[in-house]
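Colleague: Take a look at the structures listed below.
Nothing in this text is a laboratory measurement; each read-out follows from the coordinates by a stated rule. Remember, predicted model here, so these are calculated numbers, not experimental data. Cβ atoms are built from the backbone, for glycine too; each structure is taken alone.
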Structure I
Amino acid sequence: MHRFLLALGATPLALFSGAAFAEDADAAPGSTILVVGQRDAPISLEARGLSVSLGNEQFAGVNARNVEDLMKYAPDFFVRTRYAGDSNGVPGFRGTHSTQSARTLVMVDGFTVSNFLGNSFAYAPKWGVVGPGEVSQFDVVYGPYSARYAGNSMGGVVNITTRSPEKTEAFVSVQGMNQPYDQYGTHDSYWGYSAEAGMGFRQEDGPWSIRLSGRHFRNEGHPQMFYGLSPSTASVGASALPAVTGAVVDPGQHMTSAPGTATNPIFAAQSSAIITQDQAKLRLGYDGASGVTGEALLAYWHNLDSQTAPDCYLRDAAGGTLCDGTVTFGGQAYTASGANWSRTIRDELLAGIKLSAPVSDAVTVTANVSTYQILRSDAFTSKGYNAGAQDGAGTLARQGPTAWYTGELAATARLGGAELAGGTAANLYRTDLITYSLANWRRDTGRTFATRSFGKTRTLSAWAELRVPVEAVTLTLGGRFEDWHAFDGGLGRIGSNGLAVDNRYDGRHADAFQPKASAEWSIDGDTRLQLSLAKATRFPTVGELFQGSLDGNGLFDPQSFDPNLKPERSTDANLVLARQFGKVKLTGSAFWQRVRNTIFSFTGFNQNGVTTSAYKNIDLTRQYGFELIAEARGVLLEGLDLDANAAWIDSATLRNDSAPAAEGVQFPRIPRWRLNGNLRYRVAPPVLVSIGVRYASRPNTDLFGLQRGDTYGYTSELFALDAKVSWDVTDQLRFSAGVDNLTNDRAWVYHPYPQRSFLVEAGWKL
């Protein structure tokens, strides 16, 4: 409770001050009139429901190590970023679980980077194709209220717009980062740096522009897993069992035992993740005098994740390190295992092109095609600590061919004061994942086939939307039809004859019509009201349908996957009221969503005692809540700006026939309260000081509400106080220094969030 009060205290005007909105009272039909955030540029998305646009004004107060950090103070929103360089950063809206990645549509310049090959932390959007220095704005729309976006917008839509050169220009920025870390037996300090540069050119009297940019990033992230000793049946008196010291007992951890009983001592931390990322991007633009515009984007991203230094706490009588095998600790016999070594290499490519052309004074046609190719994804893992240190046995998970393709053709017609838009869209997602056994975990030579999972999904869509102003009210009616097909799916394993065997599954087909409606009312010059209603359908991904696991006999466990999953179907409503009070503005939002057949990952043990995770349908879930957003510009002191927001959320399982004990329980990882705020003050023309706060109350960790804690293995309360100072030395040169989590609060999303972290940055632009 004290952290909740601190969060409120860190944003003292959150309930009494307001925002400067994009002023769109005279906007043409089809543009949005209710947008929270920046004033300088129109939102790039078709906004229905709560919509937020963030630009340079907001970015100036953020310590941004990666591009997704730029959104960290957005209302009722978060990205599950566990450390700088984390490739598993799943965005969450309102009552969306932090691993429900398939409920968010993320785009870069309108090209899809959402990884709908699965639905978990492992399928986060591809943030790494964009560096923070090249972003001009972040746009966020909450919920599926526009017919223009697929059913995966059930949570919301994010579009990142990168900078388009206005003249010949260039920029360079460098960062240094540090995080002292102290948890259990791990006491270390982790360092990182990045260098980003780009140059742009626009024809002075011509339509062409070009921008080249690149970034090199390297960081050592703190450990994400801690390993507990497992009770052993070995005789404690056996002479071969070494007696050890150094294990740490966490009294707050009850993941493997009932509350109040002894827990398994923690004997090691997963290796810190040494992340090396390289990114290169080419953007070509065309802006013709006839109204024809075009853009081509090519982005390459290389990611190396090396984890080859597990931190083992156990010491034998001679002071030697132990991390594998059976030992005695505190008079009991235990087995130490799980502290593996690993190395993951990925090479990925985004390519897209979009065109827009007027075919008459009233009609404009647009086309957009893109592909995201996972050119290489190799994950090498040792079978234990000793095997890792001695180049022993291991596994390789190799993904490929894996990619997705998207395309859309649309037309917009202005009919007097009304606007009619419609179009078609298609996407194809394909995955093929093979695991091999290795004699030397570092190399793929002599690899032996173990398992395979593969499959494809494709969706064909058609949509239409009519926007009509009726005096002070603008009505928008729309609908989207989607036809989904899952095919070529199956699982492979080694058969009884020692040869590879594929189990293929019948194709799946489903479709859905998703109606949308919105009414926007300009009550007066300072007050606006919007009511948005929608239905949305989110179809299962390849990973949810076909990626199963083995049982204790080496066969695929039929309880670990369900190729007959039903689509998620939601009914949504959002009421938004905005009021301008001079230099301040308040926005209030009330939302409601009911989802039938929610797809959720259940974790448990099969008949052989092997842990499995399977996606199953929950019959009915529901969320509703309220959001209050306050923004002020120059209110109290000249140069003092505030963005603050508070949200209350009730998200619950209403019916779950397969697990009735979950009914009526708050949905896991959804806090009751979420507060974000950023206060910026220009103490002198070249110097900006900012304070940021992020707070989320403690949610349930599991579906049944039985696991609630504030340590490793749980989803805990979050309180982070951030600070930053920026100095514009000249119009071209700037420096900044900042700290996140100033109070060094420890928070967990099963894995640990960062502790106190420092960032220094220097930037130059032409």
Structure II
Amino acid sequence: MNRDIPSEQILETPFDAALSERYLAYALSTIMSRSLPDVRDGLKPVHRRLLYAMRLLKLDPGTGYKKCARVVGDVIGKYHPHGDQAVYDALVRLAQHFAVRYPLIDGQGNFGNVDGDNPAAMRYTEARMTAVAALLMDGLDEDAVDFRRTYDGEEEEPVVFPGAFPNLLANGAAGIAVGMATSVPPHNAGELIDALQILIEARLGRRGPVLDDELLALVPGPDFPTGGVIVEPRASMLEAYRTGRGSFRTRARWEQEETGHGTWQIVVTEIPYQVAKSKLIEKIAELINDRKLPILADVRDESTEDIRLVLEPKSRNVDPRILMESLFRLSDLEVRASLNLNVIDLDGAPRVLSLGQALEAFLDHQLDVLKRRTAFRLDKIARRLEILEGYLKAYLNLDEVIRIIREEDEPKATLIKTFDLTDVQAEAILNMRLRSLRKLEEMEIRGEHEKLSTQQAELQALLGSSERQWIAVGEKLAHVKESFGSETLEGKRRTSFADLPNVDFVPAEAMIEREPVTVVFSRRGWLRALKGHMAAEASLGFKDGDEERFRFHAFTTDKILAFTSMGRIHSLGADKLPGGRGHGEPLRLLVEMESDEEVVALLPYVPGSELLLASSEGRGFRVEADKVLASTRGGRQVMNVVSGVRATHCLPVRGDTVAIIGENRKLLLFPLDEVPVLARGRGVILQRYKDGGLSDLRLLDLADGLNWPMGGSQGRTRTETDLALWLGKRAGSGRMPPTGFPRSNRFSG
């Protein structure tokens, strides 16, 4: 403890109370003064302070530019006590035509680009305001909004801007506060004004309440500065605007360009909002290099001022829709633009608003601005009329006024008493120039007095009529639309809408190059995939003490199923198997297996097929192959095994008969139809045993008979066609196999 601090200044407070109090203060500061925009002008404090500082520097649209360092210096010195880089980043964003739908700052120099490159330092760049920024501040000099003291108390700054431009929805906003965030995509200003006009019509009583469907018809969706195509269903968009939360599925705009001789290429002319072009190209190049999109041969950036990404297909026979659907799924050529209309409402509290509520709040602000500006003008007119009336009294008694000024010691008091003037009128007469004492000047004053009186009556009528006020707000918005309507270059809609193409799925062949491979699995669990379909007699190398266990042909587009002794099935993509160099990799590195668990079957997955599973206790069942695919490293538990029992067989279902032999050397054949199809379980009894368990299992066509190898180097086999002696029902015991059956009790010898 510091002994210099007086004891009466030390307050003992529980730590949790002190922490919560300070954190709450920090959270409120972040929410109110940093992250969330105001519903009235759509600006955060840093943006508002930037524009206000530029206004005081007289950086109007028609004037010259000034260094951004000068602007940033004024902002952090007078209004915004934060880091200069943060303020400069905010300035840069307001000037980027690809980041802001209607830029508020006109930048000169390097302000970054759509590739994601950083802007030049603030000492090199220059800026001034745009017409939109000037429109936002229209009325600041007419007491349209409140002002507050700056952080050091030396200056004043506006609490909000009064302008009639719907900036919140037109330019959007994004920010993360404490426990909440905001994300408002940009919209078309002309469409927003159309929606505001029908809301005004409703307030005037000229129509009924405005429904969400009507607003969506006028504001069909976001209008991004980078264009693109929105493919979100209308019902989803309606729900997003109704609740203030949702997202919009946005895709790049592309077209097929013929290159002659039957060949073609895809040209992307617009990319989704806030996607860096350079990173997008890098991602597509990675897909090509990793062979995840083999139907795409190359990507080139031929962009100048306009975006032009060229995608070359591997073959002219590729369906361009399949190619683009694949790219939409694998890259940022398709993104979701989120909507979270969480803003500072009119009562100063953060709140999630619907589209209609946000527009209504903007109208309420404009009505308040209109009233305050009207009252300000009335006050100005009243003051001017008071002075003009004093001038007229002076002209009617000009000689006496001159005498009083020349001879009286207190001319002001005498003038007030003699002509019944106010203090303001007397002061104005005393300050009048001699050159104004002309007959013509008197006529001009009478004309000005009459004109101002008419204006005063009109403004008083405006303040006294709610209908006139809403008409005036509508006229102001109509004037704004003249500059930002759909017929103007800046106001023309850039983002279009489309339905999703009728491409239900992207085949695996579109993602993976179909190449033949030979899958090899050793007894010690080493897995590899060699290129090409190798002959069965081709020799392969293995580690010392290891040997081949499974070998089969497949393609890189196939799924490989691994059935383990614990009854689990693991799924692996053939394209992701270790290559043929060396001895491959242990399967345990690719999937999760227990220490005493081993692979008992490895086979390619065939869509629509069935598998026959069996365990060492002679139980089994059929299962649909489509239902055993696993998407995790842990696999899918298909066969339940009890203690002391192991899963032993997984066979593709072919034929009509099951042949099963136990360790007791009893053979049984029964129809395959007697084995039920299950999704998961222990299975039914296939063969009963008094001692031991299942030795081997096989599927066959009864008409072809049962064959087995006879042994020896010549590879001869024996076929038994008269199998009536061993035919029975499922769950029977069976009888001794035919003479010459292998002593190993296995059908494969």
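Colleague: Quick check: -500 is what I get for helix-only ellipticity at 222 nm (-39500 (n - 2.57) for each DSSP H run of 4 or more, over all residues; to 500), calculated from one of I, II. Which structure matches?
Modeller: I
Colleague: Still on this structure: State the single structure among I, II that was used to calculate Cα extents along the principal axes in Å, giving 152, 84, 55.
Modeller: Among I, II, the structure yielding 152, 84, 55 for Cα extents along the principal axes in Å is II.
Colleague: Comparing I, II, where is relative contact order in percent (Cα under 8 Å, 6 or more apart) highest?
Modeller: The structure with the largest value is I.
Colleague: Could I ask something else about it? Identify which of structures I, II gives the largest calculated value of Cα Rg over 2.2 N^0.38 Å, for residues 292-619 alone.
Modeller: Between I, II, the highest calculated value is found for II.
Colleague: Computing FRET efficiency 1/(1 + (r/R0)^6) of positions 188 and 476 (r between Cβ atoms, R0 = 35 Å, to 0.05) gives 1.00 for which of I, II?
Modeller: Of the options listed, only II reproduces it.
Colleague: Taking 43, 32, 22 as the value of Cα extents along the principal axes in Å, for residues 84-171 alone derived from one of the structures shown (I, II), identify that structure.
Modeller: I
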